[in-house]
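Structures given as structure tokens follow.
Here, each number is a calculation from the coordinates, and none is a lab measurement. In this text, all values refer to a predicted model and were calculated from it rather than measured experimentally.
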Structure 1
Amino acid sequence: MKIFAAFLLTLCLSSAFGQVTSKYIDSVVNASLTSVEQAGVAVAVVQDGEVIHSKGYGIASLETGAKVDENTLFSIASNSKAFTTASLGMLVDQGKLNWNDKVVDIIPEFRMYDPYITAHFTIVDLVTHRSGLGLGAGDLMFIPDGSDFTVDDILTSFQHQEPVSEFRTKYDYDNLLYIVAGEVIHRVSGKPWDQFVEEEIMQVIGMDRSATYLENLKTNKNTAKPHSTENGKLEQINEYMDPNKVFGAAGGIYASVEDLSHWMLTQLNGGVYQKDTLLQPQTHAKMWQMQTIIRSSAKGQGPYNTHYKAYGLGWDLEDKNGYSIVSHTGGMPGMLSHTVLIPELNVGIVVLTNTSPGGYAFISVMNEIMDAYLEADDMDWMGRIKGYLTRSTDEANEFVDAVWETCENAKTVHLDFDDFTGAYNDGWFGDVVIENRDGKLWFTSQRSPRLTGEMFFYQANTFAIKWEYREMNCDAFASFTLDENGKATAIQMKGISPNIDFSFDFHDLDLKRVE
């Protein structure tokens, strides 16, 4: 594998400026598809104002066998965030908004966990992951899909969250505040976020097939379906649905690599697509200015001799091999995406996949192509990623299997389920009900109905919940607090698997018995 990867890295590379050919990209993607079981991949590369590669590989659907091409639509998930910040920037250019405007001046009902922070929270704070809240705080409101939470619920949810750091001092990735940013766009422009992005950005730069939500697509033809390999084999899973159109500004967009090539050309041209100006130069430049420092070092670290990593406005910023890299990744159930811009080389690369984790091709394929441009040393990304996934999956499975084995062996433990049954409430997540169903303890979320499942006694006062939702591995522990009579008064939760997606923030719940 390592020898083959080294061969691929030298194949079809021009010595001048590390220019990459379509033949080379084909070889990288085909090696990935051969190495690890996955459904499909699509790749576009732009360089010096031209699209030099735009192509699909593999299958869009395991069930139909439909092939991926350059126009196949994928969920780009959090790569949607840059469209949201660009929309805010356009409103700034129009004189309708300032970056330092207070959110409560636009959305009076917006509430954070502290009155001072509520009063001083700005537009920039919404989109730079420095709120003081923890990683993925509140994501359970929309992951898994099927919940009934509205934008109004999200606007007031943060007052019930517990901060993990001081305001504006630490990076912790956040989705819900981007939804608030989408509502800012709605209230300032008079257009809902999805309408603004589709009319003011997508239609202008020729993203003709793309849409802000799966539900907004003009046609479902040539749309990639999500797949998973979490259960040890390739399986097609259900599409994430958002009929209430809540999540879009954080991660709703469906796009093809052909359409995203227009987006990358616009970014690399300073916010201008052909003769159409989306963003003024100073506004576009601000998108790529460091707002939240993630880490920095005077001495370069890691394989790329990296000195800094930071977050701008909807973009990750770092240096690799002496070049500034502007990038973002995205992930939804069964869909992964990666965009990389190298402004000094006038190069943009986007990789879309419809398998999770699927060997993390969105990283390995991207890094192989990027490294060719950066003229980096061979790092055998496919071998690295495959090895990492094998180790982490084996370790996680060993832990999870041990949990369920403990539950199996504890089945004879006698418990009075009446001590645990009842309704419990969390300030931002709402009510859950613990009930006895024919001798089985059962957990049901009232507002996120896909989070329902049987509770198996684990040990002490803790149960393991096996969710009926199986698109992602997200089973959870539920630990009860008992009063002096052995009656449950509260529940604390956390994910079981060490590899659980951070959006399953069960640990942020503070469920108190209400009846």
Structure 2
Amino acid sequence: MIRIVTAVCLLFFANASFALLLQPIAQFGPDLEDSAEIAAFDSTSQRMLVTNVAANQIDIYDFSDPRAGVALLNSIDLSALGEGGPNSVAAFDGLIAVAVEAADPQLPGLVAFYNSDGMLQNTVTVGALPDMLTFTPDGTALVVANEGEPDDDYVVDPEGSISIITVSTLAVTTVGFNDFNAGNPRNGELPPGVRIFGPGATVAQDLEPEFITISEDGSIAYVSLQENNALAMIDIPNAAVLAITDLGVKDNSLPGNGFDASDRDDAINIQNWPTSSFYQPDAIASATIGGQLFVFTANEGDTRDYDGFSEEDRVDDLALDPAVFPNTADLQMEQNLGRLSITTVNGNTDGDPEFEQIFATGARSFGIRDGVTGALVFDSGDDFERITAGFGLPLFNDDDGRSDNRGPEPEGIAVGQINDQWYAFIGLERTGGVMVYNVTNPAAAVFERYVLSPPGDERPEGVSFISATDSPTSFPLLVVSNESSGTVSVFNLIDIAPAVPALSGFGLVLLLVILLAAGGLRLARIRA
């Protein structure tokens, strides 16, 4: 009853232009910490595949009717492969692909293929630390992001790469970045804004592929290079790098780009600061809208922090140039910028001991970029923090504890079409919950609603969209996997826009109550 009253009150005090309801219909998973990072649906077998890192396995669930329950059917034991555990899983037409890192993550990993019952079909070798994989839309190829992270001493640093596997033959072609190394012909094509900074690293060693999205026609793979603040475009048929583009920086001194910088003030204090942030997306997605391809980015941010090399520091540890920052003492107070985590790789423009610029990692937002040029066409600015601030502490920035370090931490992102409208769904790893935006006009995306995580879910990691055509419920579905809690939650996506104009205020209440009673809807929506 409390949930119903709360939702109804929020409905009336919210912007009344809402059009999409998210109805929770299932929650399942291994309930083990460090599990359920990635979930993948196979529409052919009606099964959901979930990574279970804690148990070194892939769990296979019956997803034929999630409203009636999601039962564990089988688990794929990966220990027989003698490797370091699963990082990602994907499925297409009854075929399951699992990215498995080597026991020594600096050595080549592998991709293991299984049928929908979990029987091993074959394995192939790929690059070091295969972190994410996805099938092309027609299922003819599997594309793998091999992150190639260094060891903790930063002595062994394998090259990052992209492996393209032809599914019918299991032939593997690996695309590297050696052409962009110093002295090679394409080195001059590398934009100066791409962050190449590992000690002694070549460009090929320094670039670390994180996540992949593939164009609708299957010809181009877009790859986020998170630590490098860059996006690579890969020609899949010709197994070649088309281009690498840097993603630029966000000016946090501009209106609409504020953030809360301190975890020591026990308060919500969103304001502009004389800093810049690298976007550094983790998950990315793509969609063709109005005939134009766009890439959607969850701008989480990340740093390199190893025993052998670390770029991390805090503002109060920097020597700031007094000519640029005349109010240094005030800025470096703990309740202001002093606690903010920053990178020391960038910002010292003249080589003296003082920093002329302050660069944070992660833009605390989601972005939309042109699929041809990589240019930014929309950024959500400080929406995420301002929206979650409406719920106060302890929800905001994980009880303010992450305000100094990437805030709500947008991690996963998915994009899908529902009737004639397009929506982006962004999971907030630290704050929890999912932000929903209408992106039908990508250059002017509109905040739709913020949906709190259901009880039991902690730290959403993966977000995926299942179309109504493939969905076992006939509604489009949103699937949110939560690594910390080891749970997966499923939402029906219900388009109520056609019904809203014909309903009175009482009718809206009645509709919401019915949906709440049917599925235990937990809906939160506030004015952006």
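Structure summary
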quantity	calculated
Identity of the structure behind 28, 24, 21 (criterion: semi-axes √(5λ) of the Cα gyration tensor in Å, for residues 147-322 alone, calculated), options 1, 2	1
Value 15, calculated as relative contact order in percent (Cα under 8 Å, 6 or more apart), assigned to which of 1, 2	2
Structure from which -2000 was derived, helix-only ellipticity at 222 nm (-39500 (n - 2.57) for each DSSP H run of 4 or more, over all residues; to 500), options 1, 2	2
